Structure 1
Amino acid sequence: MNRLKDKVVVITGGNSGIGFGIAQEFKNEGAKGVIGGRNQETLDSAVAQLGDNFIAINADVTNLADLERMFAATAEKFGKIDVIVANAGGGAVGTVATLGEADFDKAIDLNLKSVYFTVNKALPYINDGGSIILIGSNAAHRAYPNFTLYGAAKAAVIYFAKGFSSDLLDRKIRVNVITPGTTDTPAFEKFVPAEQIEAVKKHFASVMPIGRIGQPADIGKTAVFLASDDSSFMLGAELIVDGGMTYLSK
């Protein structure tokens, strides 16, 4: 339970859903550090559950000044950064016929530009030999209805793991990407009426080869592996953690 003992982590979007699941698993393995997010209420709730070794910083990943402030504050508090998880993202539901320029810009800012600059702004603070973990989506591999922009952005994020690893070889910073599928997070509440949520979850579980939807802990445990020395021979890799949807579903 100490694979990440004393490692300092920064998790964007760590206040809920997959990001919070990653933070919980990191805490269980001895890590400390920062969760970032935009919702102060959920930040406060999440950090209270994580305990004294974590602090919350209110930061918008689409704001470069916020990113700089978050990493500088982490380094000042903890003295170093070992692991970055670029998890924040979402939104952009619609088709090429319904989403306009403003929707495009918002989707790319949140799901692609923010990932690039999360890494860019972290580089002065992360230790050589550190680990950077990006969060993709199996929407990059499967054409789900209404997720064209989101899937395209996530496909580029998957490439970033390769490109960033190549760029950072001289610093021995490994960059890898986790690609989740349908995961049980509060995102359901944004897109599905409350009275339909359980039925929708059951439907997704029925079409997934593994027979259930993912849990944040499933992604969290994979992130622990990529953050730890157990994955020291991996860089530029994509780990698909989607219950078999990408490779096995009909």
Structure 2
Amino acid sequence: MYTQSAKYYDSLYRALGKDYAQEALRIEQIVSDRCRSGGKTLLDIGCGTGKHIEFLRNHFECEGLDVDRTMLDIARDRNPGATFHLGDMIGFNLGKRFDVITCLFGSIGYAPSVQRLEQTIQTFARHLKPGGVIVVEPWVKPEDWKDGQVNALYVNEPELKVARMSVARRDANISILNFHYMVASRDGIRTFTEPHRLTLFSDEEYRQAFARARLFFDYEENGLTPGRGLYVAFSRPE
């Protein structure tokens, strides 16, 4: 879904000021406080270009999973030696379990329904070691969505200029972001559009999904992205 924009993704969020190093530090602190599985393996689901793994691999044995091949190519170049898997977060099967599973930056919102959300969390739980920790950064909740909001993000680098614009729309519990890009580089100027549909799950729907996966969980108001919070789920040690 990011095939056309993947090469500009890091520049866009660098322009936004996203601090991957600080976010990785927060994840490390959560894991240190909660994880009781005794190991250091970590799976980042929806890993994108591997920016979180770039910092998390200083403390964990990291693997990543994403549905977009182009994103994974960038992640592999950034993190030589790390293992990356092409797969959908809803029903993947890696045949192994991890001490830590992360799903960050609202990627969970790509689950298209409550049923698929529950299936996704159950898939996470099957890949978690006893005593392990799952950290999920939710997408926007229904009550926080601002329909009709006009958004723009700009990159102004010496060899690259990018404008990404969208108008927030909503169809029932689905948020719709049609990103319109204009990109200028030495190769010329091009424009393209990428549609993104993410589900506006409620707090109760997230909590129900964790409970049905037989996970214990907490919600932390102070998340990685302002206003989002974090769900921290864990299983009991054996």
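Please treat every number below as a calculation from the coordinates, not as lab data. None of these values were measured; they are calculated from a predicted model. Cβ atoms are built from the backbone, for glycine too; each structure is taken alone.
Brief remarks follow.
- Which entry (1, 2) yields the derived value 3.4 for distance in nm of label points 7 Å out along Cα→Cβ at positions 138 and 154: 2
- semi-axes √(5λ) of the Cα gyration tensor in Å, for residues 34-97 alone from the coordinates reads 25, 15, 10; which among 1, 2: 1
- helix-only ellipticity at 222 nm (-39500 (n - 2.57) for each DSSP H run of 4 or more, over all residues; to 500) from the coordinates reads -8000; which among 1, 2: 2
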